[in-house]
Structure formats: structure tokens, C-alpha cells
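Below: a set of structures, written as C-alpha cells.
Read the figures in this text as sums done on the coordinates, not as results from a lab. Nothing here was measured: the structure is a model prediction, and the numbers come from that model. Cβ atoms are built from the backbone, for glycine too; each structure is taken alone.
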Structure I
Amino acid sequence: MLKKIIGLILTLTLGFTVLAGCNLFEQNTRKNYMQVVASFDSVEETRKVGDADITFKSDEKNIYKYELVSYLNQNGQSLIQQGMSLEEAVKECMNALITQELVFMEADRMIAFKEIDWRDGEIKILNDDGELETVTDYTDYNRVKELVYDAIDSTLTTIRNEILSERGDDLPTVDSTEVDDETTYPVREEEVGDETFPETEPFTPDKARWPGYYGDADTKAIGREMMRRFIELLRTNTDPENNYSVTADDEKKFREDDAKISKVINEQGIEYVYGMIFDTHYMEVLLIRNAERSVKLERVQEYISGRVTVSAKEVQDSYNASMQSQELLYEDESNFTSAIKDGKEEILYFPNSRYFYVKHILLPFSDEQTARLTAYKNEGTHSDAEIKAYRDGLVSEIKVFPHLNGEDDLSRPMTVSQVWTQIKAAMKTVENDAYSAERLFDDYIYLYNTDPGMFKSDKGYVLESELLDGESETYMREFADGGRELKNNPKYKVGMILDEYVVTDYGVHIMYYANDTVAGERKDPSDWQTPARYKTYYDAIEESIRTAKEKDEFDNWRLNRIAYYQNIKQIYTIYANRYKDLIS
């Protein structure tokens, strides 16, 4: 499976969203922020592709001061926290913007010369005979459109929550800053082979996603209000006073969009705007351009990754080195304890069997319920038993929302009892088959869980079967006790869930016995990491090596191309005096 070069991607791409965040710099006058701080000349190159001579010519490009300020507002605080001065942070952001433009220019050049196929409908590709052939393939168009609709859905979710808050309704809560995904919750990837097939039909969002289209009268009313506010948000964020990138030509096209939107509202209803909004100039300016850039980076990544190979010898050598190192290092079992709790190193040797793995599904208390619980505890007059009883009483108030396309489906609220009954009955049918049990429980994790860490933990959370003198709990006591009940009670075995859910200050935990460790065990490369058999240790080691090599390959490609334009074919000019006020 292709891996993202996460650090590089995050550094080079400007995130696309309709909503704004906190700023390091406040907006200045339009005249000041429209100053050009860097400019790029056009580059032209002709090459024979198949039997045809193809010419690539890049557009002249400017980087404006408002773009630099925007990038600083996104990244400046983080750079300063890393020890940079403001002047160094500004310079770093300016260099990142220049590098970004050169990388995207290179991506366009590679697409023009068919080193990368850009699949947005009727396209020409090089066939096996080296000839240009016209085929129908919407793969990249669909990817862009899906990214745009994911961003739209994320914004609509925020609007929906604002509406529900205004009504006093409880909302699901999640620390979304800890979930590295395009949606609130990750969407489970399907297991597929390496072969890919062209997408011959353009993507259309399912009508289940259209706010106001389905549901009871109240749900439809909320959906229509969501779309009304979303349309207003589009207009606000494309107002030239708020968005310096907007030109007079853009404004003309926005008014044409307004006419189309009004026509849809009047003739079909505001819920139908969702289905046509992608084809507006609003989306082109706010989302599509940057979504296309993100997908082009993915295609460059695929191209670079295609040049990387990992041999069986490399994997075996890495395995041998890790095993030898761990056998020596874990003679001091405190080192093993640190490693298994840290979770960053692939554990191949287990000197003891103190540790085991659990997975769980968190059904959280709302912010309002948490506040009530905290206030009750802070009164200082209640015993532990009374606090526990009060907390347990809040469980019946929890609203659980199944996840649909990575977001809470607020049209289907459920109780903890309903979810618990469903999961318990289903898990009972597979409790004697650890393979099927883990896969089924993982399905429920993606359907109901709100703990971001659980999505990032293939094996689950590690617990001690008992605490030694001087050791402290890593997790809340109730959670740890529930895990140890799974481990130490002989009625349970790997592949089973705890008979009762566990309640902590976070909410309800449905706990699953994921895996054991065996004293003296040495994992072989062919061994599966977990009973669900998603990945072998060989796969994990190969993946780690490949990811590192892909990053090195990408870095080398990027640095070589940037060095070319810096030292051999200089095509850009920086006007540092135009942004010196940012550091003075």
C-alpha cells in the first residue's frame, strides 16, 4: 500500500478549508497584502512523447504577500516553538512557498510528458507499444471531487453542530486535532490488491449526504438551514474584503453562481444545491485548485515510489539486526517495558508475558455531561461510591451516533444500551474464532468509536497483567481493571469482549481481549502481528524500510529539481523588502 510522505506533504501543501483559524498576523490593507513577494518566469520545454512532439509551457506565477501571511498564520507559531526567530520563520515559510510552486510546476511538466497520467475524463496515455491512446478514466477527477465534498461535509458538520448548540442539543465530542484524517473519524480502507482499474464514470455524491434531502421533518429543516448558512459562508469567504485572491473576474463568476444557485433553490429546493455546488466558481476558488494540487502530489508520490524497491535481503537483514539488538537490550527488562509501552519499535522478542493487548470502543460523555460530573466531584462532599453511582447514572443520557463516511450520522441517534446489545450479540457468535472476532470488532471500532488513539493502534493498547511495586497506572483505573479482568479471569480468551462495559470519566468503554504475549517468544518474519492477520512482521519491516526510502527518494528528487532552478535555470525572483515589515 502506498504510504504518504507525511512530513513533506504537510510542509508543501496549503490545507484547503472554507473556515479560518487563529492568526499570527492580522489582515492589513489590500494594497499592502497584494504586493508580489516572489515571481516566477514561464518555463517552456518540448519533448517527443510516442510519435508526437509535446510542448510544456508553465504559466508565469506570482506569490503575493497575503499568501505568505496566510502560510505564516498556519505554520509560524509552530516554527517559533521549535526555536526559530520570527525572521527565520518568515524566511522558512517563504522558502516553503517557493519550493511548493516549483514542485507543482514539476508535477504539471511530468503530466504533460506522460510521466504521470492525469485522469480527468477522456485522456491520452502511452500504451504498451509506446503509442498515445485515448481512454476514458475519471480517477483523478473523482479523487479531487471526493476531497472537495469531504471538505464541504466537514464544514457542514461544523455548521450543523452550531445549529444544534443553539437549540441546546447535546453533541458528540472528539478531539479532532489528534485524528490525522480528512474526516472527523478515519474511514476503514478496503483490502485490495495492487492492480488498479480506471474509473469510467464521474463521481456523484450519494443523496444520503445531501443535507435536507432525507430524514424526518426536523432533520430536513436542519439540513436546509445548514445549506443556507453554508451558502452565506461561501459569499463571506469570497468577499474581496476577506479574500485577497479574489479578482474582478472571479466576482463576475460568483454572481453567475448566485443566479444558478437561486434557480436551483426556487425550482427544486435548497437541498439540491449540495449536488451542484462542485461545479461553481466558488468551489474552484476555495477548494478545487488546492484539491487538485494535493492529488497531483499523490501522483508524484506514486511516480517516486515506483522507483523504490525493497529486497528480501534488506528485510531479513533489518529483522536480524533488530532481533539481535532486542535480545541484548531486553536482558534488562526495564528496557522491554519502555519499548512495549512506547509502541514505536516493532517488538520481535518478548522476555516475559506480563503484557497483553486490548482494544476498546469509547462512547463518550458529552461536554455538558462531563461538566456536570466534574462539578459533582468538585463539591467535595461525595464519597467515591456516590461519585461512581452519579457517573453511572449519566450513561443512560449518552447519545451515540454511528459514523457515516467518517462523520457522525446525527440522523440516527442511539443509546448505549442499543449499541452494547448489538455488539455483544454479534461478538458472541465469533468468540471461538480470534481471526473473525478481531475483524468484526474492528468493524465496530470504525462504526462507533470516538477515541482517536484507537484508530492509530493496529495491535491495541498494551496493559500489564499486574502492577509491580512502584509502578503506576497508565490508564484510568476502571479501564485497567477491565483489561486485567479479561487477562486474568480464565473464562476469557483472546477474541472475547468483557461481559459488561466499563464506565470511566470519559464515558463508556466496550473492551476486547486483542492479543497475548508469551515469555521467551521470538517472532518470525512470517508470523502475523495480530490474530486478524492483516499484516506479517515481514510486511511491517518491509513497509518501514520502503517508507524511509520513499522519503529519501522524494527528497532527492525535490532537492535536485529545486537546485536546478536555483543554480542552473533561475526562474524566480524574491522581493524580500516587500515583506520586511513582518519581522520588524
Structure II
Amino acid sequence: MNDRIRAVALGNDPADLLIKNGRVVDVLTGEIYEANVAIADGVIAGVGDYHEGKKVVDATGKYILPGFINTHCHVESSMTTPQNYCAEELRWGVTTLITDPHEIANVAGAKGVKYMLEATRNLPVNYYVQVPSCVPATPFEHAGCVMDAEAMAELIDLDGVLGLGEMMNVPGVLGNAPDVLAKLELFKDKIIDGHAPMVSGKALQAYVASGIDTDHENISWAEAKEKLRAGLAVLVREGSASRNLTALIQGVVADEVDTTRMAFCTDDKHLADIRHEGTIRYCVKESIALGLEPIRAIQMATINAANIFGLRRLGAIAPGWQADVLVVDNLFNLKPEFVFHKGEDALVSLEAAPVVVPDESLSGSVHVADFTEKAFDPAQFAEDKDYPVIEILSGQIVTERGSVHGKDVARLLNEGKLCMLAVLERHHATGNIGIGLLRGYGLEKGAAATTVAHDSHNLLVAGTNSRDMYVAAQELIRVQGGYTLVRDGEVVDTLPLPICGLMSDAPAEELIPRLDEITAKAWAMGVPRDIDAFITLSFMALPVIPKLRVTDIGVFDAENFKFI
């Protein structure tokens, strides 16, 4: 603390910013009390009886609380640039982001990670990166890059790097895989994020004992509680495709458990959803509606998150703490009227921030070997065999496993009761194409395709006939990545995502309507409204989420980690 801050704290100098007459939400004591907040040099100098400020904000009848912290998110999944994404988060009071850029890393490696950091360097937000741990996520698919411990060591000391991203390779951890152990050893003194869906019992104990600190993959309260008991910090996830908050918070309220080791995250959330309702603000609001005391919900969004990730003097309204401060209308709607980052109006500062243009090498990333329409011919399913089917679950990214007789495949495709699912390797033009079957997507006739396909981001196509699937794949090769819909051999709509086939540089005001438009067209083609047409689809190629997936190599059993 410098002399200037001490002088303001002592009342000898006026504050740079004085927020007066508000009700301070004290997440350190669990109290709410009336006080003025004096800020100097980006730091809270004092909370209490202060009356002078160069700039004064009257918060009469309003609440003063710390900026929100999103503890785990993939910015690329919003399909916009880091700068545009941060603008949406800031509008709803998120001043700290803990990101895992494994989407862009799977396409562009360390170059992609460095772009995400560089693009946010001068933004009014605390932007942290967890170095992607699994690029590719498993050896059962092909990604654009491979990042081993040696490659990760070049990133560990970069400004903004906080720790290791979600360790999805649970079998590698439990089986003592040398490459996995090397990564855990490299980051042993930093925060290591976990990813252990449905892992329990002794397997969970061994996973946590390996140095894992957090987990966001919890779809039931029983699962979350077991992980809390094992010492993991549970990050309650509420995204666009994965909605776990209700089940977990209902469990917290019913069992009256301590929430000190719990925080909120979004993982993957649609840009339009963020614009409409925010991220962490939405989590707090919904948790309160479910019966969680407002102060506990706010603690989960602020001080709990800061403590879990070792962010010193962040996440509270107290002297000497960074002045990331919100002024909100009430504790039920939580709509920010002011968002301050280091004592400055964040939205004003955002307008003045320089735009970072991505390197040209991050475009033109779709490289698919030649293929024909025959690659999607349903005749390849023999009539005398049974085939596994991926069963979509509404509101979840986990799937169930079904089956279908080969003789019924063509008929069910024609009736719109089944889709073929193809994953085309798109990084090195290997020619790999994995083919499987999908039920519950709802597409009645036509095809949907995306290059946003977690985590290796190959070209994924779902469709009811070979012609439309072929046209959809060719369309995304033409525009070098994005979303597309095809029906009767004609392109219905295409949304290009030229940055690594993942992101658009269009402003949110343009991108959100386009996302809404193409999603509405997918619904019109039969996709149920309770399924996010493209985000849900994007997870059908992720082989670390149970139960069944398709990669560019084939149909994969994600419970037993083997191709079937």
C-alpha cells in the first residue's frame, strides 16, 4: 500500500472514487451494513465514514458488492473474440475470468493460447488462463496440435497464467501415464483443475490424491457432495448446454452444507444467453430463487472463488483489496448499475481499449482430405447387425447409450427419428471420418454441421441423408469453419467462424442476431427448443464425457475408454 492510499484511508486526502450511502455486502463476515467506500489508486482505501471524493457515486438504496468471478469458462465457446466476450461479462458484473483456452489450443497450440492472453492484456478485467492439460483431450482423436509437458513449460510463467486446465484424462491419471504425471508435476505448486464426471469411490480418491484441486463436472448433488468430502472445490456449472445449478443448489439448501469450497462457473455459454442474462449474476440470482441465502450465493460468486484459486485481496469489499466493485439495484435481480475495475468505470475503459487483431495464421484452419457423398451412405450399416446409438439428454452433455437394428437405420433416418453423425478430421487432411448414429437431436430432414466440436474441433456433421451431409461439410470447408444448415441439397444458412473455425470477429450486436437466426432455423428443421442446436451438437464428439461419442476415428465408449 502506498502513501496515497494510506492518506485516503486516514481521511487526510479525498478518494479518487467515493461510493456513498450504499449497503455494503460484506462477504468476509456475512453481514450487510451501511457504509461509504473510498477508493484510491485502484484499491479500496477504506470502508466506513468517508465523505470526500474527486468522483462521487450516490448508492442510496442500493448494494455495494465485490465484482463477480467466473471460475471456469471457455471464451472460444462464445464464438466471439476475447475482447467482445469480456465486454458481455463486464456488463453483468464479472470482473474476473478464469479461462481454459483448450478450444483454440486444440487447433493452434501455444500460438492460440498466447493470442487469448494478448487480446485481453489491456482490458478492464482480470483475465487468467489455466494452461490446457489435454491437447488433444485423449489419444482417441486427432487435434490440430499436441501439447506435452515440455510445450506447456513455455507457457507456465507467462503473465496471467494461473495453473493447469481441467485434467480430462482420468484413466491417464489413475494409470500413471508418464505424460500425464509430467504435467501434474510441472503444475504441482499451482491450481490444477479437474474434470471427473461420474468418477467416485476409490477412483475419485486416487484422482484427488494426484493433486487435483477443483471439479465442475457434477450433474447430481450426491456426486458433488462426494467430491466435496474428497477435498475438491466444486464449481457449480450453469452453461447453455450443461445446466447443473438447480440440482446442486437444491442439495445444498436441503442438507444445509457449508459452501466455502463452492463457487460458480459457466464452462460453455452461448453469447446470446450471456447478453440476455449474464453468467455469474444469473447463477447467483437463480440460487437465491432456489432458497440459498443471498449472502452465501454472493460469497460463492466472489470470495469463495478467489480463495479457491489463490487470488489474494480479490473478491471482497475491504481496505487494501483491489477495487473491483459492483453497485446493484437489489439482491434478487442483481442488475449492475455500475461496474468498477480497479476503481475505474469498466465499461468506459472498455471503449478505449485497443483492438487486438489475430494473426493471419489463426485463419484458414480447415484442411479436410477429399471425400465423396458415399462417405455418408447409410447403406454402410449392415442390416443383420445391431449398432450403438448416442442418446441426447435434454439440458446435459452426458449421453445415454441406445441401440438400433441395421435394417431399421435407413427407415428411421428417412422418418427423421435418427441422424447419422460424422466427424471429419480437419487439421491435417488425414482422411479420417468417424461415423455413428444419434437419437434425440430432432432434425427431421437435412443436415447441420459445425467446426466447433469439442475438444479437438474436427468437422462434425449430423444429418438424415448423405446428400445434405456432403453439402454441409463442403460448405464449412468453403468458409473455413463455422455453423451451417442444409436441406434438399441447398444451404439454408451459414455462420462463418474464421478464427480457427471457432470465433467470429464481428461485434456482439451483429453476431448475436446471426446466432439467434441460425438457431431458429435449426428449430424449424425439427431440433427441439430445449436443445441448443449447435452447442449440444458440439459435445457429441467429446470422448471424455460419458457415455457414447464419435471421434474422427470411430464410435467411442467414454465409460470404458475403448472404440466399439
Structure III
Amino acid sequence: MNPIRNLISNGVNKELRERLTRIQNIPVLERFNERIRAFSPSDRIMFYILATLVGIASLTGLYALEQSLLKQVPAYGGTLVEGEVGSPRFINPLLAISDADRDLSALAYAGLMGLSGSGNLVPVLASDYTVSADGKVYSFTLRPNAKFSDGVPVTAQDVVFTIQKAQDSALKSPEYANWSGIIVEAVDSHVVRFTLQKAYAPFLGLTTLGILPAHLWQNISNEEFAFSTLETNPVGAGPFRVTSVSRNASGLIQSVSLTQNSFYALGRPYLDGIRFDFYSRTEDLVGALAGGGIESAYDIHSNGTTVTAPYARVFGVFWNPSEKQVYARAEVRKALSLALDRKTIADTVLGGYATAIMGPVPPGRKVEQVPIPQSSNPTETAAGILKAAGWTYDSSARIWKNIGAKQTIDSITIRTSNVPELKNVASAVKADWEKLGIPVTIELYEPGDLSQNVIRPRKYEALLYGMVIGRDQDLYAFWDSQERNDPGLNIALYANKTIDNLLEDARSSTSEQERTADLQKIENLVAADYPAAFLYAPNFVYAVPNDLQGVELPQIITPSDRFASVASWYRVTDKVWPFLVNKK
């Protein structure tokens, strides 16, 4: 051995022996060792067992303390199996016509703006935007990291292509009416500008339209557009991308699988993927959910978690004074409206998944709802209104008569759609009006027949129907006097100059505060006129698995709105120290 190395080794060992000797000579440790050696063998064993248990308990306590200080956060991973009635045909925001089309388009495509879980519009492909002082010019700047799912950057030209395609009447896009007359131009590769003919406050909501990749679509003609393979194998900039499609023997799509899009502008979604299974009947969908074949579905209740949100829809019985003159009388409309027990309809007939209403603005936004009258006997209240206006009841003939006006209320015919919800509501309305002594007949129509042969020609005296209100709550088409005739949607044939002015102001004002004030006046004034017996606003019901977290629903316009916060849904979690938490 090397003498120098041996010397060093002996020196180190000597120092180590000296340190151990000093430790052993510490009085406390020495006394402790002496006590242990004094134990009998059995006591010594017991001591070691207890010492081990104390050690384990201490470590467990420290672990529990650590876990209590850690924060649970979403983690990447997990999938979801969703079921739906119908079958998609166009996974394309310009041609989507069914709920299945819109659902898949919402996941595969993204717009300049998008909807948050709280219902606010937020930039998605755009990083920011500006609006001119007159409310006619909107300029959007694209995010530098915005890419389609094939990795190609999103440019202003893609936006221009998409909008101009929507404006092409030959394509027959359902989006045509929204974009007609709007000028769109690319200022440069990252800035796009829209010029409106006049200020239109709800315009920003239109920019949630999914953007198509021009490099894939620009050479496809209008005739070929609907038949392109891109319709069912889309390339978009949404949070997910379609990876596989399966069809049945007749060619209908049975299942679509989507995988997270790592290029999504707002960050990779937590879920790895979503699979959609499609069914031809609601009964089959219900059975699949109950049997575990699928994990989530909307408009269905389950034993798991049920998430609800207000639908932007208003249902009621709309009067047609042109068909039956007696409905032109304010006291008649008011009496028939107040005779209805809305609370029972919402809570019992609709199982509590609805909100009773008295006015035209759906709940869920900033407008304060007209309160529901509190009456222990709605029938008595309604009869009192008629009697105070000179009406008398002939019980033998079952007719309300107004001798001075030479008018009678002898019967009511309700026309409505032949769907379970409206059939049940119509029966409840019939029961309430018959308590007032008025015979009621219900006529049911298939949805298409009702629209074509009853609503469009205004062939009804009392129509039980629902208005689908946009997120911007633009009520112009439903209540402006110029919209009373087809194709207008003013099915109550309502005419009020004050309301006309408020409707115009609300859709043109760039001030959110002013628009809300106008809507509040519209809610109060229309409700006071009783042009319809407003009944309820239904709730959107979404059944999801118990471990799916992060689901936040905005006010629902179409069912695809349930995916507003889909990028934040998660089924896998992790625990980290609070200072390491990074919000998505």
C-alpha cells in the first residue's frame, strides 16, 4: 500500500473512532443505553415494538400533515364517452344543421371569440379586439400561437375566407343571414377587420363562428363542399380533433372519437379524448346511460351527477287577436294569464327543471324578472278580473259574456307541438282554464307541420310554443311590430311603438348598461300588456359521471354550448405545493 495513502487512511479512521467515542460518552445517551440494557429480554422486545409503532405513527402524521398542505389540481388524462340522439352529417360550422353537427363542430373548431363557462365572450383565436366609437368597425388581432390541428398557423386570410364563404348565397349556409352585408378584410396576416352597415351590439357573439382552414377548403367548389371528406374528418383550431369515425351498414355515423388538440390556442385540454356514440331513439340513449355504455348525455337524468343551466328559451301561450277578436281585450288576456298556476307547472309537470316566468326575457342574465303573482286561488283572481270589466259567467252554457261589448269567451283551442313536454304542459293549462269554466281543446301537430301550416300562416287562436332567444337577448324578431307577418317571429302579433323604439335602441347601443336598461323596460312593459300567457323557461339538464370535474355551464342557447368550458374538464388529479399551482 502507498505509505502516504496508508497514513491518511489511519488518520481518518482514528478521527472517526474519536468522534464515536465522544458520542458514546454523552451522559444522556449513555444513561439511555444503560436503561435499555437493564430491561429484561421480553421488556426489551416490547420497547422496540413500541418504538417502532411510535416511529410509524410519527411518519404517518408527517405524511398527513404534508397532504393537508398540498393542493389538489387537475391533471392530464382520462376520457369521456358521450351519447346523443341523431347522427352527424356536417362537422362544419358553416353547414351544421343538427345538434350532433353543432356539438362536434364546437369541439373541432374555434372562433375569434368563444364562450366561457360563466357565459361571457372571451378571445380564443384572437388575442384582443377594438370597436370604433360608432360601433360599426371591429378589428381583431390573432394570437401568434393560433394554429389548426394540422399545425398550420391561423391567419387573417382564413377568417376572410370563412366569412366570405358564409356570405356566399350559393353555399346556402345557415350562417348566411348573420353575415350578409358585413364587409370583412385582412389588414395584414394577423389583423382582420369587419365593417357593419350600422351599429349592431350583438355582433361580437357572431364571431364565435368556427374558422375554416383556407389552405384545405379554398379549392373546393360550392357543389362539392357538402360532400368533402373534410365534413366528417375536419381540421379546425378547436380543443379537440377527430381521429376516427365509424358507420353502420347504411352509412350513418355511429361513433366519432376525438383526441385533445395540442395546438389549441388556450392550452391543451385536460381530457385525452371524447367519444360520441349516436342513437336513433331516446329510449336507446336512456338505456345506454343506465347500463353504463355511455357516461354522459343531455336532456336525460341519471343516478350520477346532473348539471343544470337555464335555457335561453321562453314558453307560453301566445294569443292571436286576428283569429279570435276577444283576445284583443286586455282584461281577457290578463285573466287567462293569471288563472295559470305557473309554479305547479314548473315544479310538478316539468319536475322542477324549469323557472316560472311572467315576461319575455329568459332568466339567467342581468334583467330582473317580473315577479310571479302570489295568489292562493288563481281561478278566483282571474274571475275577479273578468267581473270587474263587466263579464258575467253563464254556468249552464259554460260561457263568459260581456253584454256591453257583445263578446263571449265560450271555448279555447290550444295548438301545440306533439312532444311529451308540451303535451303535458298543455294538459295543465287546460285544467287551469277549465277551472275558470271555459272548455278547452288541445290540438297536437308534428313540429314541421306546426311550423309550416299553423305558425307561418298564423292559423291559431292560442299557440303553446317556445321562443329561442339568442345569447345577446335581441328580442327584435319576436316583438317588433314589423315582424308580425311570416317570416317574422312576432307570433303574438304584438304592436307597441314604445317597444319598437326600445328594441331598436337595445340592438344598436354599444353600452352594455344601456342595453340592459332597455331590456328591463321591455320585460316590464310586455309583461304588463299580456300579449301571451308566459309560463316557463326550461332548464338544460346534463348527466355526467360523478368524477368529471370542472364542468361549468353558461346560459344555453343550443346544446353545444355545454362545451363552453370543455378544455377545463378533468377526471385525473394530482397534488402539489400551493406555490407550484399554475392556473390553466
Quiz item: Quick one: mean count of other Cβ atoms within 10 Å over residues 146-153 came out at 18.4 when computed from one of I, II, III, so which one is it?
Solution: III
Quiz item: Given structures I, II, III, which gives the highest value for distance in nm of label points 7 Å out along Cα→Cβ at positions 130 and 378?
Solution: I
Quiz item: Which structure, out of I, II, III, was percent of Cα pairs over 48 Å apart derived from, given a value of 30?
Solution: III
Quiz item: In terms of distance in nm of label points 7 Å out along Cα→Cβ at positions 34 and 418, which of structures I, II, III is highest?
Solution: III
